[in-house]
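Any read-out appearing in this document is the output of simple, stated calculations on the displayed coordinates, not a laboratory observation. Everything quoted here is computed from the prediction, not taken from an experiment. Cβ atoms are built from the backbone, for glycine too; each structure is taken alone.
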Structure P
Amino acid sequence: MASIATTGERLQKGTLGLPQIVASTMANIAPAMSFFFGFGVIAGGAGIATPVTIITAMIAILFLTNTLAEFTRYRPSTGSFVTFMGLAFGPATGAAVSVFVTFGYIVAASSVVAVSGGWFAQTLHFFTGANVPWPVVCVVAAAIAGFLVMRGIGLSTRWAAIFFYFEFVLLLVGAIVMLVANPGFLTLAPFEPSHLAGGLAGLGAGFPLAIYLFIGWENSAMLAEETAEPRRNVPLALVSATLAIGVFYILLAYATTVAFHNNATAIGKSDVPFIDAMKASAPGLLALAYLAGLTSILSSLIALTNSQARILFNSGREGLLPAFFGKIHPHHRTPYIATWAFLLIALASVFIFGLGRGISALDYFGDSGTLGTIPVILVYMGTNLALPVFMLRHHREQFRPVKHMVVPVLGTVFMLFPLWGLVQPGQDWPFNVFPYVALAVLAVSVLYGATLARRMPELAQRIGAYMADD
């Protein structure tokens with residue numbers, strides 16, 4: 001295994017510290033972008049008790065962070081889910097996951113590319129009255145993200161952090177203003193489970209979107225090779241970023257609910273509740289909300305490209321996907337081919353499946369975000385189930401039943417709820433066909449994995465060969 005590892009390309013080790021990967025993870029989650037477009041749907045299902053739904057989703061994600069944290073402590077790898085499932089279930093599974101999760105990530109990334117154009121066009125119109133074609137902005141945003149990511153992990157992470165903290169401050173100011181402007185509606189009712197619309201049914205209705213708010217929590221695991229002390233810092237980043245964003249979402253949810261005078265029906269009817277809440281509470285500060293959305297989208301696009309393209313890169317480096325994906329820029333030490341391939345395919349998806357269908361950027365955001373999330377959630381679940389297998393196969397003497405069996409299984413059970421929300425029958429078009437698309441891609445991925453494993457007997461030794469701290 002060591003001989004294979006030493007012959008391949010290596011990323012720039014030790015470039016990032018704990019603060020950098022925490023910032024990158026929170027930037028990937030993109031609280032403004034996710035909250036702007038998801039909160040209304042959560043409130044429509046859960047009623048005013050949206051903080052209860054968000055707290056439940058945060059707990060579910062923390063079960064998942066335990067799984068990635070444990071894998072990283074034993075085998076830190078840029079390949080993340082692909083490496084971990086491959087080590088547990090074998091090379092055919094690893095190869096299949098490399099295709100399946102890459103598909104999910106690229107489709108989901110295309111939603112961010114699309115909304116970068118749509119939201120910038122709206123923001124520019126708000127400030128100047130000018131109309132700019134949103135597809136043109138998509139190309140510019142993808143080019144900026146690709147350039148920064150290619151130029152270096154330190155540079156790109158720094159810019160993602162700058163955009164994120166700017167977004168964070170603007171959202172925090174907005175939330176405080178909403179609370180101050182509506183003192184007569186301050187109540188603990190949003191935190192009481194009894195105010196969930198329909199009880200547990202209301203919790204279930206809002207839960208899938210609440211989980212979606214946290215997508216990107218896994219960002220730091222894919223940066224392991226470039227992180228100092230990855231066995232320590234990556235697990236800390238996974239947990240701390242999830243907790244920090246969860247608490248922040250709870251504040252935003254409460255402030256927005258207060259600004260709507262605890263009227264869940266009105267929140268559910270709003271396209272972007274936070275924007276409408278700012279209009280009602282402090283119209284003079286509305287520009288802050290638009291700017292927060294813009295910086296959120298940019299930081300997310302940079303951060304997700306940094307992390308998710310590295311799965312594509314590592315899969316090429318280990319032989320699971322074509323080897324050219326595993327090339328590194330000779331000067332910047334970044335996976336430049338995987339980066340540009342990731343972004344260009346995402347951009348092409350916007351033009352083919354967005355503009356080709358004649359839908360708006362925000363509609364495409366919802367469509368592609370939903371489709372891309374199905375494979376990602378399935379991979380989350382598979383990785384949970386892989387942890388006990390991995391520990392029993394490779395570290396049996398350190399196996400702990402609660403940490404390595406009970407918690408991952410509970411995490412998988414939690415994920416059944418958002419998965420069902422995405423695949424349940426009777427949904428409107430195109431959401432009713434997305435489960436079949438995901439199933440078809442899964443079938444192709446499994447066939448690809450089985451074929452590759454049969455043709456390359458050495459694949460079992462290649463998976464996980466590139467330990468982040470070797």
Structure Q
Amino acid sequence: MSHKKQIKITDTTFRDGHQSLFATRMTTEDMLPIAEKMDSIGFYSMEVWGGATFDVATRFLNEDPWERISLLKERMPNTRLQMLLRGQNLVGYRHYADDVVEAFVEKAAETGIDIFRVFDAVNDERNFITTFKSIKKAGKHIQGGLSYALTERRLGGPIYNLAYYIDKARRIEDMGADSFVIKDMAGIISPYDAFDLVSALKQSITIPVHLHTHYTSGMASMALLKAIEAGVDGVDTSVAAFSMRSSQPSIEPLIVTLQDTPYDLGLELESFTEINKYLEGIIPEYIPFADNTRFSTIDIGVLMHQIPGGMISNLVGQLLQARALHRINEVYEEIPRTRKEMGYPPLVTPTSQIIGVQAVMNVLAGRYKMVSREVKDYFYGLYGKPPAAVDEEVRKKVLKGYERGEEPINTRPADILEPELPKAREALRGISDRMEDILIYALYPMTGLDFIKKSIEAQTIADLENRAA
């Protein structure tokens with residue numbers, strides 16, 4: 001093979017890297033000192049926003065998420081800025097009305113986002129309709145994502161087989177996506193499955209194919225290499241200091257691995273020394289947020305039962321609260337059963353939490369004796385159409401007496417939602433009329449409102465001090 005293939009590298013250090021390792025706590029202030037250096041590397045794009053960054057900024061960092069983009073855009077003019085968008089869920093935990101989705105995308109594009117990576121927790125592409133339309137309208141790049149899931153240890157079986165992924169990828173391409181990404185949030189794609197899947201995708205769709213995975217199971221670097229050999233167009237990596245464990249594979253070993261091959265990345269290994277030294281210097285302040293329950297970099301649990309690390313820590317927390325940690329193995333057995341009854345959704349936010357919470361209740365209180373609000377919404381169809389049919393008996397039991405109705409909807413979930421911006425504007429009347437604030441409130445009415453009030457108060461005090469000075 002003589003021709004060169006330029007692999008597009010998406011760096012996740014400023015988003016998924018610290019989200020995975022340090023509970024999304026990296027501050028903008030800690031990003032700025034190395035932003036220009038990162039900009040000079042030559043990445044295809046840098047993922048800097050979306051996922052949990054929006055929520056954490058307003059709730060824990062007391063930081064305006066919109067400002068992060070503006071500041072990074074100033075310092076990184078040569079690199080495309082990318083965000084992760086949960087389809088109709090945006091950066092929250094439920095479906096929002098179309099007017100909120102349209103305004104959010106427009107504002108994000110205007111503030112500096114160039115590439116929108118869009119995915120849906122149940123892979124229901126109807127939840128992409130409004131986001132795709134809004135991104136197109138803003139003239140930005142749509143990267144349509146598919147949540148990678150399995151029912152067996154390897155690719156195949158009745159649901160998540162090659163035909164499933166090819167069919168979904170074609171639909172996403174037909175809807176107008178500019179590129180496509182396999183989003184393996186639990187790090188469960190094995191190297192030869194990555195090879196087969198990428199090979200099949202490259203034959204079936206014409207838009208570029210990217211692979212996003214996590215190091216959780218220990219297979220990620222091997223999976224990237226096999227995907228590259230199969231013709232993948234782009235992969236996600238992080239800088240060494242923020243890589244591995246439940247984050248992405250690191251870029252540095254990949255540079256050396258591919259050197260002098262047809263896939264040579266053309267990146268300078270030396271450029272990363274200073275960046276890693278800087279990051280190592282700030283890591284001590286983030287260590288309290290790291291998972292220190294084990295020494296191993298690899299979570300063999302994911303290899304065995306495919307339950308993502310974040311989901312496990314939630315389960316442990318729930319069982320500790322109920323003083324029932326000794327029943328965790330029963331919960332591990334219950335999760336696949338509950339997941340099957342719910343139509344085998346991928347284990348990604350928010351479905352992983354919804355299934356996890358219900359599985360714990362099934363073990364502690366008896367099966368479906370107690371049912372969470374989200375499980376009712378799910379069976380009613382508010383999250384979209386699951387990949388496989390749900391268990392009818394369970395559905396009847398869950399929806400008995402549900403206030404929206406006992407018969408599930410089969411339309412796009414957002415079709416039954418009333419516009420939400422007018423209410424958000426009304427709630428902020430006399431407080432703020434900035435679209436950024438209206439969107440913060442629309443996404444998180446409680447924590448968002450607290451944040452907006454605090455910010456305005458701080459600004460007022462600063463203005464008074466400046467005048468006095």
Structure R
Amino acid sequence: MRIVSVLLLAGIAQAALANSNLVNISTRLEPFFDDYLVATVHNVSLVLGIPENNGTVLSFDEPYEGNFACYVTVLKDEQKYRMYYRGQSTDKSPSVTCYAESNDGRKWVKPRLGLNAYQGRKDTNIIMVGDGTGNFCPFIDANPMVKPEEKFKAVGGSARTGLYAFASADGVNWHRLYDRPVFTEGAFDSQNVPFWSDAEGCYVLYFRVWSEGDFNGIRTISRTTSKDFIHWSRPERMTFGDTPMEHLYTNQTHPYYRAPHIYLAFSMRLMPERQLLSAEEARSLGVFPDRERHVSDTIFMTSRGGTAYQRTFMSAYFRPGLDRNMWVARNSIVALGVVPLEKGRMGLYRQHHYASPTNHLVLYSMREDGIASLHAGAEAGFVVTKPFKHTGTGLWLNYATSAVGTVAVEVLDADGNGLTGFSGEQASRFFGDSLEEEVKWSSGRSWAQLAGKVVRLRISLHDADLYSIQQR
């Protein structure tokens with residue numbers, strides 16, 4: 001486990017607790033990807049999990065894919081997984097949009113669709129050619145008013161053309177919604193990410209801009225919104241709290257499928273001019289000329305809507321690692337889309353060997369909600385939540401301990417005082433590993449008996465991780 005962000009330590013000052021703002025969590029799942037629910041901690045840290053490398057799932061080995069295939073999007077569409085990506089064999093070749101599919105998210109095939117030929121070959125998985133294909137980025141439209149023939153939507157384009165809007169009924173056969181671009185106020189020289197936000201009740205679009213404009217300054221992210229996918233608001237620059245600006249080449253912002261009010265962002269972070277490989281070593285590895293500079297990695301951040309990202313973790317989520325081909329410009333682009341796999345697991349996909357003949361995509365998996373956690377080691381600690389209104393009949397945790405570890409849950413009132421039957425010696429204590437375990441108290445009291453109260457939780461951890469909580 002990598003400890004990458006330590007919350008400020010503090011005592012439980014009753015006055016401070018009483019003045020904390022009430023948060024509304026209702027029955028939503030609340031993963032600990034940020035400190036939204038946290039008021040006070042002692043010997044507890046927010047840490048990033050380490051995803052498991054499950055190996056290569058797709059090689060960009062077709063002649064129309066090649067060294068510069070990238071900008072992957074993965075969608076879970078009912079029982080099918082769909083993948084979209086740019087095919088581009090050299091940095092000067094025309095780009096195409098390619099498609100793959102899977103039944104389990106692990107074994108992928110490139111269907112021979114016969115929609116677009118390449119150099120006389122008709123048995124390709126190319127679904128689009130021409131303007132808008134280089135950074136084509138689709139999503140499944142969750143708008144309750146969506147038309148069936150527009151179940152899938154996308155944007156694609158460039159600074160030269162602006163962004164066009166596309167739609168599809170089946171995710172394979174696409175058409176432009178309008179003859180003209182729908183949005184033109186951006187640089188767009190990367191993957192530009194749209195989706196429908198249930199939390200905000202509108203379409204949102206995150207896209208590339210430069211801090212000084214006209215491709216000058218630092219690569220960063222702006223956002224615009226729309227009610228109809230045609231008319232977009234004036235763009236606003238995203239903020240990152242009090243953290244320093246960094247070159248963020250992609251944004252990959254999307255709602256977390258288990259808690260869609262939280263947006264996940266796995267951005268590729270670029271270090272201009274930083275170089276590890278010599279030109280000679282890069283050529284020996286098959287790296288495309290002049291791609292040994294500008295090394296990159298991946299960072300993780302979150303947003304709860306609006307124009308703010310939270311950079312809870314400043315360290316890399318993915319480092320380049322021991323593989324020398326990963327120390328090449330613009331490697332470590334994570335595909336857009338964290339998706340469910342088999343029960344209890346979820347996955348994300350990371351590109352390896354960009355700008356090399358061995359360009360490919362790797363699946364990384366983790367437990368559900370396992371991107372980050374509240375963690376305590378051998379020295380026990382605790383966290384006290386902000387006050388929230390009780391609802392439901394039960395409280396459920398996603399947690400894991402070691403063989404000697406323990407989790408204990410106490411219920412406090414809004415001022416931080418223990419509630420009879422729910423605290424002190426009657427705190428709920430347990431150990432093990434569970435994706436969803438209901439908290440029960442030795443006193444026989446139940447969560448349902450707290451109906452209507454404003455409460456806090458005091459959760460003690462010893463050699464344990466807490467991934468999420470939920471009222472049900």
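Assign the value 3.1, calculated as distance in nm of label points 7 Å out along Cα→Cβ at positions 305 and 401, to the correct structure from P, Q, R.
Only structure Q yields this read-out.
Comparing P, Q, R, where is mean count of other Cβ atoms within 10 Å over residues 297-304 highest?
P
Could you tell me which structure in P, Q, R was used to calculate helix-only ellipticity at 222 nm (-39500 (n - 2.57) for each DSSP H run of 4 or more, over all residues; to 500) as -14000?
Among P, Q, R, the structure yielding -14000 for helix-only ellipticity at 222 nm (-39500 (n - 2.57) for each DSSP H run of 4 or more, over all residues; to 500) is Q.
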